Structure 1
Amino acid sequence: MTQNFDIAVFEGDGIGPEIMRPTVKILAAMAQSSGYSLSFNTVPAGAAHYAETGESLPAASMAAAKSADAILLSAMGLPSVRYEDGTEISPQIDLRKALTLFAGVRPVRIFPGQKTPLNIPEGREVDFVLIRESTEGLFYTQGTGEVTEDDARETLRITRDISEKLFKFAFGLAAERKSKGRGPGKVTCVDKANVFRAFAFFRDIFDAEAARHPDLRADHAYVDATALWMVQKPWDFDVMVTENMFGDILSDLGAGLMGGLGVAPSADIGLDNAVFQPCHGSAPDIAGQGKANPMAMILSGAMMLDWLGTRHNNDAITRDGARLQAAVEQVIADGTVLTPDLGGAAQTEDIGAAVLAQLGHV
C-alpha cells in the first residue's frame, strides 16, 4: 500500500510563491517515481494576506499545519506591511511557538565547486549544523515588549523544559551524523555564560545532557568567539547549539560562508511537527521577475524528505532526500545554470528544470 503524507504549504510573500512552485513540482515527481505519495494542501498566511484580510495566520491555516505530516513554508513578510506596533508580519514565528518547534536546524555545508569567501585548506571540510532554539530566548516577548518614552525592555527567557529537549535533540543529531561519517560526534554549546546568569543556567543543563552521552564529545564556546572561529576555522565544528537570538545571527553568518542566503535551507523541528523553509526573506524588489533563487527552498524540501523518511522508517523517502540535496549541489558545482545572486543569468524555473534533470544522474 502506498504511504501518503499530507504536506501543508504556505506559499509566502514576495518571491515566496515563485520558489515554492518548482519545489513542489520536484517533490511530487520524486514521490511518483519512488512509490510514496505527497498530498500538498496550500493554505493562506503572511503579510499580503494580512493586508487583505487583517489576519496574518488564520485559525484554519494553523489547524492545517498542526494536522499535517510536515509543513513547507516559503519566504514570509513584506517591509511595507506591518502590525500597528511597527513589527513585521511573521507567521513563521507564530508557528514555531504554537507548535513548540524548539530546534531550529541550520546546516552549513561547503562542497567542491561551491563559491565561498573562505580560503579552505586542502584536506579540510566544512560540514556542520547550527541548532537554534526557536521558541524562547530573546524572542520570548516578541511583539509584547515594554516601551516608554525613556526606555524599552524585552525579556530573555530560557526554561529547563525546552532546553532539555533542545540538548537531547542536539546530541541525537551528533550521534546520527557520526554514524553516517558526517562528523566526529561533537556538540558545542554556544552561550555567554561568563556574563549572564541565564546562559550559565543554559550551560548547566547542557552539561547534564552531555554527561548522558559518554560516547560523544561536548564543549563550550562564547558567542563572540564562535563568530570569529566560524570564519577562521569552521571545519572544527560539528553540531552547535545556542539560544534563539544568537542562533538567528550566527545562521546568517553560516549562510554567508556558503555563498549566500539563496542556498541556505532550514528546519524548525519539535516533538510532533516540523516546518521546512529557506533562511532568506521575501525579496519583494525582485518578485515577479523570475530572478529568485529557489535552491534554499528546494534544499529545505530535501530536509523535509529526510525528516519524514527517518520519522516513518521509509527508506525510499530518506534516499530521495539525499538524492535531492546531491542534485542541487551538482547544479551549483556545474555552474552553468545559476540565478543572478550566484553570478548567473538563469530564471527561477530554469533552476527547477536543472535539478529535475540532475536527479536522473544521482
Structure 2
Amino acid sequence: MPSDWPWAAHFAPDGPYFATATSGLPPRLTVEAMDAVLEDWRRGLLDAIAFDPVIAETRDLYAALTGVHPATVAIGHQVSPLVGLVAASIPDGSQILTAAGEFTSVTFPFAAQAERGITVTEAPLEALADAMHPGLDLVVVSAVQSSDGRVADLDAIATAADEHSVDVLVDLTQAAGWLPVDAGRFAYTVCGAYKWLLSPRGTAFLTVREDRMPAITPGQAGWYAGRRPWESIYGLPLRLADDARRFDVSPAWFAWVGTHASMRFLTEVGVDALHRHALEAQSAFARAAGIEPSPSAIVSLVADDAVGRLLADAGATASVRAGRLRLSFHVNNTVAESEEIGRLLRGHVHA
C-alpha cells in the first residue's frame, strides 16, 4: 500500500471497496478479536462477566469520538429501537420536523405514534433550520444523508433549535467515524456501528443529554440496565442505573467484541485524520471522474448502463441507493485507488 496512507494495509478486501455506507469493512484487528471469542465459545470457555469491561471501554471510546461523557451513552442493537425510546416518550400531540427523504429508521418510530396525535412533517434538508416554528417539539435528522451523502448544516440546525426551544435528535450512523461531530449539542443522537465504525451488525449507540434523561421512559429495560447488572437479574423492585445505562439492552457479546476492536483502531487513526483522508480520497475520485468534489465521504451519481460491468471487471464494490450509484470513501481506501476508479468511470457518471 502507498506510504501516504498506511492504514489501508489493515484491511483485506477481495477488491477495491467503496461501500462503507452500506457496511463497513473490519480491520484485521477486529477479525482476530472475533475469531478468538468464537474459539472460546467453541471450547466452552466463555466468561460472561469478562464482556463487561469490553463494553465499558467501548462506551468510553464512543463517547470520546462524539464529544460526550460516557454517562450519557447507552448501548443497543439497532437504530430504530433506540429512536423508538424517544418516540414512545414524547408527549401526545407532539409536532416533529424531519428532512424530506430521511432514512426511515429515524422517522418511522415517530410516524407510528400517529394515534397519539403525533405529527411528522418534512422540509428540504437545506431548509430545515428555517422551517422551525413556534409549537414545534422535535427535529429529527441524519447528520449525513444515507441516500446521497448530503451533510446537514448541524450548526444552523442547533442555533435555530435553541432560538425556538426545540429538541433535536441526530442520526450519526453515516457520520461518526469520518465526520467530526459534537453529540453533546443535541438532546439525543443515535448511531448504528456497522458502517463507518467498522463493526459487526448488531451494535448501536444512543446519547441522551443529561437534562433530557428524566423525560425518556426506559421501556426496554432489562437486567443490563440495572445499577449493578449482575445484581439486577431477579426480582423487584426496579433498580435502574442512574445514568444513560438505564437505556441499555443486554449486549450481543460477540458483536461488541468486534465493535471494541474497531473503535480502538479508529481511535488510533484519529477522527481528524479520518475526516481529512475521506475527503482527499473522495476529491481524488471526483477529479478523475470529471465531477465536482463535495464536502462528503459519500458520492451519489447518475450512472449509465456500462458502470455495473466496469465495476465488476475491476473487482470493485459500490452500492445503489435511490436509483443512483453510491460510493463511499473511508479508512480502507487509498487516494490512488480512488483516483483509479474515477478514471474508470469518467464519462459514465454524472452528478
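The value 1.01 for Rg/Rh (Cα atoms, Kirkwood Rh), for residues 99-314 alone was derived from one model only; which of 1, 2 is it? It was calculated from structure 2. When FRET efficiency 1/(1 + (r/R0)^6) of positions 251 and 283 (r between Cβ atoms, R0 = 30 Å, to 0.05) is computed across structures 1, 2, the figure 0.20 traces back to 2. Distance in nm of label points 7 Å out along Cα→Cβ at positions 91 and 147 was computed and gave 3.2; which structure, 1, 2, did it come from? Answer for the origin of the read-out: 2. Comparing distance in nm of label points 7 Å out along Cα→Cβ at positions 43 and 163 across structures 1, 2, the highest value is found for 2. If helix-only ellipticity at 222 nm (-39500 (n - 2.57) for each DSSP H run of 4 or more, over all residues; to 500) computes to -13500, which of 1, 2 did it come from? Among 1, 2, the structure yielding -13500 for helix-only ellipticity at 222 nm (-39500 (n - 2.57) for each DSSP H run of 4 or more, over all residues; to 500) is 1.
Ranked by relative contact order in percent (Cα under 8 Å, 6 or more apart), which of 1, 2 sits at the highest value?
2
A short reminder: the numbers here are calculations on the coordinates, not readings from a lab. Just so it is clear, the model here is predicted, and its values are computed rather than measured. Cβ atoms are built from the backbone, for glycine too; each structure is taken alone.
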